[in-house]
Structure 1
């Protein structure tokens, strides 16, 4: 794990992966919100049009679960790669070896 962490830190791959995960979370929100908004602008509360689309809670739940997964993964990766106290993390790493 130490080798993987060093590679992710030295090549800036870790920062790029964290940024991609956060961007995917924002994209999941936007790609869920835009069709919902455009549907209500176009059809309002038309009952006939409601039968041809997924329910709002179903699509919102899917988007929220993706957002939580992406942001949780980004947070955990960032905390692993960039600890709050680098001196303490270096000391703990030295103790392990």
Structure 2
């Protein structure tokens, strides 16, 4: 995990936040979970009950990767040793930011 990018992610108190229009600007890309673990993961996002991982690619662009359909799946996946690092990522909240 790397430092959260300023300008893209704003802090509201102690919580990292991203505006909805910014989150949906990023292309959605499905990747194999083991490939996801090798990517530069910034944090996970919960939107409409689904879990996403926000990643930075090598060229500096950002993508959103679908990770889990709901909280039950998320908790099951991060309970596996190879995916527990995703559960330790910061949660990025999708909300209007000022």
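Kindly point out which one of 1, 2 the value 3.6 was derived from, the read-out being distance in nm of label points 7 Å out along Cα→Cβ at positions 41 and 81. The read-out was computed on structure 1.
One of 1, 2 was used to compute helix-only ellipticity at 222 nm (-39500 (n - 2.57) for each DSSP H run of 4 or more, over all residues; to 500), and the result was -28000. Which label is that?
Working: 1: -28000; 2: -4500.
The correct label is 1.
Comparing relative contact order in percent (Cα under 8 Å, 6 or more apart) across structures 1, 2, the highest figure is found for 1.
To test your reading of the models, identify which of 1, 2 gives 116 for volume of the Cα convex hull per residue in Å³ when calculated. Before the final figure, lay out each step's value.
Numbers: 1: 116; 2: 99.
Answer for the origin of the read-out: 1.
Ranked by distance in nm of label points 7 Å out along Cα→Cβ at positions 9 and 65, structures 1, 2 are led by 1, which has the greatest value.
Each reported figure results from applying straightforward, stated rules to the coordinates on display, with no laboratory input. Just so it is clear, the structure is predicted and the values come from calculations on it, not from any experiment. Cβ atoms are built from the backbone, for glycine too; each structure is taken alone.
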